[in-house]
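Once you scroll down, you'll see the structures, which are given as structure tokens.
Throughout, read-outs are computed from the coordinates displayed, never taken from laboratory work. Given the structure is predicted, the values throughout are model-derived calculations rather than measurements. Cβ atoms are built from the backbone, for glycine too; each structure is taken alone.
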Structure P
Amino acid sequence: MKRFVASCLPLLLAVPLMMGTQCSESGLQQVPNRAPVAVAFVWEGAGIESTKRLGYVLEGDTATLDGSQSFDEDARGTMTFDWTLLSSPEGSTVLLEVPEDDPATDDVESAFPYFVPDMLGTYRIELVVSDTREGVSNPAIVNVQAVPPSQLSVTLEWDVSGVDLDLHLVRDGGAYFDRAGGSDCFSWSPNPDWGDPTSAEDNPVLDRDLDGEGQGPFRETILLPEPADGTYALYIHYYADHVAMDGGNDQVADATIDVKVLGRTITETIATPAPMQAGQVWAVRELTWPAQGLISLGDTYTSHGALNGPDYNTDE
């Protein structure tokens, strides 16, 4: 809303007119318009305030930008958002999609444009905002880096004290509980060598091995920064029931697995089909890479020995 002061003539008789003020035809002094300020970030999700001017997205996934933190100090009506794709990787034909605002709501959809990267590389986008009095902001620049799939993480979680579950990630062509060949990453082989001996990025690592002692929830995570192409298998093994081993009652446990790429969940949380008992193994999913497809391996449990593992709870 415009702000007005006393008429020009009386004001001039009292004090010198401030530099930059203007008299309208009605004789009122109008405060000069200040240009709005453009602020552009990479959108990080609902309920999360965007703070990154450089964001990462997988090739083929949707990248959303966020200009909602732009502002107009004069607060004179709705701002207009003008987005421009300044540059993209050579060979890209991607277009920036800018939604239209809905006049029936207060939502400014044009503050959240999006695009789907069709090439690996950097996409540079500019935002300019303007107000209803033709005030135009300086440009704000944001960059989106389209990257190949990486940073695979698999997290196992359960909350029954005294229960020791083990998470297994088996490489393409590998075998469950393969300690000698190193094709299974788990508590007895927490950091096998899966590729280039001069690089650690293509080797999985078990972040922690928990025995269920203390208070839950308990989590084990396997990280693989740079997965090789192929098919991986995920297993949960109910390794030990420490309560029963100490003379207590047998315990069952429910568990979940979350699979993430670049810190983002790629599927809904996977839950055990039924409470697990000591000695049971669940072949959870096959994970194809780089497609990131998850294929169920069944909702029934098998035994540790049936998968060529050693006798239960022994090193033999």
Structure Q
Amino acid sequence: MIVLDLSSKQIMSDIFQLTDRPNEELFFKRDDVNDVRLGKIVFFNEENYKASDIVILGCPQDEGVKRNKGREGARLAPDAIRQQFYKLSNFGVSAKIFDLGNTKIQPTLEDTHEVHRRIVSEILRDGKRLIILGGGNDLSYADGSAVAEVFGAENWIAINVDAHFDVRADAIRNSGTPYRQLLEENFLLPDYFYEIAYQPQYASPVYFRYLQNLDVNLVSLEQLRAKDSTASQMRDLIRQKFIHHSASLNIFFGFDLDAVRASDAPGTSAPSPVGLTAEEFCNLVKFAAGLINTKIIEFTEVNPNFDIDNRTTKLVAVAMHEFCRNVGQRQ
């Protein structure tokens, strides 16, 4: 572990000093020139960063999950997801993708969040889109505060696709507190926050009322399925409120894999027999890709220790492929 001096602005301005380069062995390649895989075309050398459209960044820690009394293992997810992603075909992928590697993990969760926030802020200022691989869902605090820092609290929408609200009132931050932190520290406006696909059996009525009183946009899994497709429902929800200025708002999507049913995603921090299907999940990621101002999609709470046949990491890899293939294409 390399401990960084968080008071040093000079060090913190260099995203390549703040991250560990990705393991080159994860970049799958075939000898068949007629069957090119993503491991062959995704860049990871520093000189290719400037020309990239999408940056992949991992944060391999699960301290927040442990603090929230969840099962450990999410720290293994970024590279496990990469292993599956780089085996996929380049079919339809025209965006230039750069893998920055992983945020350097610090002695405390708070310090890791600070390092990660500074990296994300710099990448956003460079005009890139980000695919972020957790790690625990506490990462949404670091990512959300970076979006607020770069664009302003009044200029972004946060969409939390999750079975849980993640607005716990715990004194110490953890994987259940990120959106309460963002709201109470004024990084996120309540009216610009969406809680999507929550499940009542996993949601506290106290926190539901807390969100209701703030006028947060609340859409349960059942409500999300009220239309022909989850993606069309999401489209309508955003258009209803932001049709006049949505083009000027930057968008963050936090995809917690706990939102997906365990038969499709068994390797998560908190699996459930009910939830989004794999197809619904990928359609929501495709929808996110089609919004011109989507700046970050974040995947969290994947736990390879409990995965079956790499089902969960493969699902995230396929979702990432959907994003890269459809980014910038209007849905």
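Here relative contact order in percent (Cα under 8 Å, 6 or more apart) is compared for structures P, Q. The highest value is that of Q. Work out which structure the value 16.6 belongs to, where mean count of other Cβ atoms within 10 Å over residues 114-121 was derived from one of P, Q. Traced to structure P.
When FRET efficiency 1/(1 + (r/R0)^6) of positions 90 and 282 (r between Cβ atoms, R0 = 30 Å, to 0.05) is computed across structures P, Q, the figure 0.95 traces back to Q. Given a value of -0.71, -0.81, -0.99 for log10 I(q)/I(0) by the Debye sum over Cα atoms at q = 0.14, 0.15, 0.17 Å⁻¹, for residues 82-209 alone, point me to the structure among P, Q it was derived from. Value -0.71, -0.81, -0.99 for log10 I(q)/I(0) by the Debye sum over Cα atoms at q = 0.14, 0.15, 0.17 Å⁻¹, for residues 82-209 alone corresponds to Q out of P, Q. State the single structure among P, Q that was used to calculate distance in nm of label points 7 Å out along Cα→Cβ at positions 34 and 234, giving 5.1. Attributed to the structure labelled P.
In this comparison of P, Q, the computed figure 1.22 for Rg/Rh (Cα atoms, Kirkwood Rh) is attributed to P. Determine which structure produced the value 1.6 for distance in nm of label points 7 Å out along Cα→Cβ at positions 122 and 146, calculated from the coordinates; the candidates are P, Q. Working through the options, I get structure P.
Identify the structure, out of P, Q, from whose coordinates helix-only ellipticity at 222 nm (-39500 (n - 2.57) for each DSSP H run of 4 or more, over all residues; to 500) was calculated to give -500. It must be structure P, since only it matches.
Once distance in nm of label points 7 Å out along Cα→Cβ at positions 74 and 266 is computed for every structure in P, Q, the highest value turns out to be that of P.
Structures P, Q were shown, and mean count of other Cβ atoms within 10 Å over residues 98-105 at 10.5 was computed from P.
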